[in-house]
Structure P
Amino acid sequence: MDKFELTIDKNIFERTNSLWNELMLNDPWSVGYVSTLIESKNFQVKKEWEEFYYHSGENRNKLIKQLTIDKQEMLNNEQLIKTNKNVINKLNWNLKNLNTQYGRTKSQLKHKGEILFKTSQKIGIQISEAECFEAVRFRTICQTWNGIIIQERNTIKNLKQTFSNCVFEKTKGDFDHKYAVDYILNRGNEKICGIQIKPKSYTYDTPYLRKAKEANRKKNNEFKEQFGCPVFNIISKSNGEIINKGHLKEIKRLVD
């Protein structure tokens, strides 16, 4: 399967990493549980996934238009998660699911690009509005494909060869969002550990990644408290080759 390639300068793209997270444009409230959406069908090519995501956004729009104007405005407010999270927490599931269980249209991703662009301008990041849209598209659609369909599945395929007597249970989007766990390794009815699959870039030391790692550490601790087993970050390449093989020995001790 083909990867999506970044079409803008990598350095320009990376300058918006921290801002993208601070604005919470990557939250499921804003873009949906993309990991759940991409697992909902067996996509054969990357274009099929991208078109599905936009079409899902169109379906969402049709459903939202049946609501009152105030509810429409609330659901289309990408940054409500940042400015008034309590409002979202109090919503019933039917309303909340209109944001978390659906994709977005291309025009809605462009609007997120406008938000990213205006904020970038305020803090002196030199980037065009077109580049901001591509940054939003790449993070939402392309990295999801590259990370889950290509890298993640290749990695799990390799792990299954090592732990053939265990079952790798793929988590749902809301579970992953809460605990930062991509898979649960089970042996019979026993949970052995949680697994989160990350690219080599996750090992880099940047302010943005330090924040992300700390957030994931807290989520992983919640998983450990809830289920009584640890979480391992498996660093791998796109072809599934595992870089931090030391974790495999630790998991093997738990399995044995």
Structure Q
Amino acid sequence: MVSTLAVFNMIVTTILIFGLPVAVIFFLRKKGIITAMLAGSMGFILGSQVFRTPVVQLILSSSAGQAIIDNPILYALLLGISAALFEFIGRLISMFYIRKRFSQKEHIMAVGIGHGAIEAIFIVGLTYINNILLANMINNGTINTLINENVTQSMIDTLVATMTSANPWIFLMAGVERMMTVVIHIALTFLVFQGLRSKKYLPFFGMAIGAHALLDTMSALLSLWGVSIWIIELFVFAFMWLAIYVIVIIWKRMKQAEQLQEVAP
């Protein structure tokens, strides 16, 4: 049996992920918020799914692919750097799409939320809807109805063993991690916007790409090394607080600039 707590945590995580965009629209009641969030989502889809995925697959299917997979450091670097570079391109696309019409601090935040929210939906949200259905089938004894020519009894047994033995809090931590990652995506989006606005491209773009590459590379490497998931989450948690610091600094600068524009003759 999948524990009641595990199923409850799956449901909470799913609500967190799918409820985030709705909550943002409700609380950030400003013209252009939906457009900004859609722009952020579009940036992630283009940067990560359309551009990055084929490139990574091409590299891994090349003659050097197996050597990269067998080397945890190289594999983590490939995943981390490619994510940072291609999602940076996605953020640039988002910025160019909205910056002439909607460039207030709330809009930039919404772009970052849209980027992080659609990533959370792809990585965790859709998976957890499936997990809830599978947990229900395990608990009511109908899981074996999934057996067919593509799904063997062995695969079902492995699935059942994994879901029934997993720490119930892991299912909640997935949602918490995605919320922390959304905060980080907001900070990275603010850095890209600040680079465009100030025309100081190298420092701000460099920080956005470097921080993203460091986060994803280290997270992947720690996972490949078998480090406890709780240690990895502590690393993400520390990164989130650094992201909050960046958001606060840039938010204050943008607020001051907006106030000066309001009082300008």
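Tell me which of P, Q gives 18.4 when you compute mean count of other Cβ atoms within 10 Å over residues 20-27. Only structure P yields this read-out. The greatest value of mean count of other Cβ atoms within 10 Å over residues 44-51 among structures P, Q is that of Q. In this comparison of P, Q, the computed figure 1.9 for distance in nm of label points 7 Å out along Cα→Cβ at positions 12 and 244 is attributed to Q.
Comparing relative contact order in percent (Cα under 8 Å, 6 or more apart) across structures P, Q, the highest figure comes from Q. Taking 19.4 as the value of mean count of other Cβ atoms within 10 Å over residues 76-83 derived from one of the structures shown (P, Q), identify that structure. Computed on structure Q. Here percent of Cα pairs over 32 Å apart is compared for structures P, Q. The highest value is that of Q.
Each of P, Q could give mean projected area of the Cα convex hull in nm², for residues 132-203 alone, but the derived value 8.1 comes from Q.
Highest-scoring entry among P, Q, by FRET efficiency 1/(1 + (r/R0)^6) of positions 92 and 148 (r between Cβ atoms, R0 = 35 Å, to 0.05), is P.
One of P, Q was used to compute helix-only ellipticity at 222 nm (-39500 (n - 2.57) for each DSSP H run of 4 or more, over all residues; to 500), and the answer was -15500. Which one was it? Answer by label: P.
Bear in mind that the values in this text are calculations on the coordinates, not laboratory data. Quantities reported herein were computed from a predicted structural model and do not represent experimental measurements. Cβ atoms are built from the backbone, for glycine too; each structure is taken alone.
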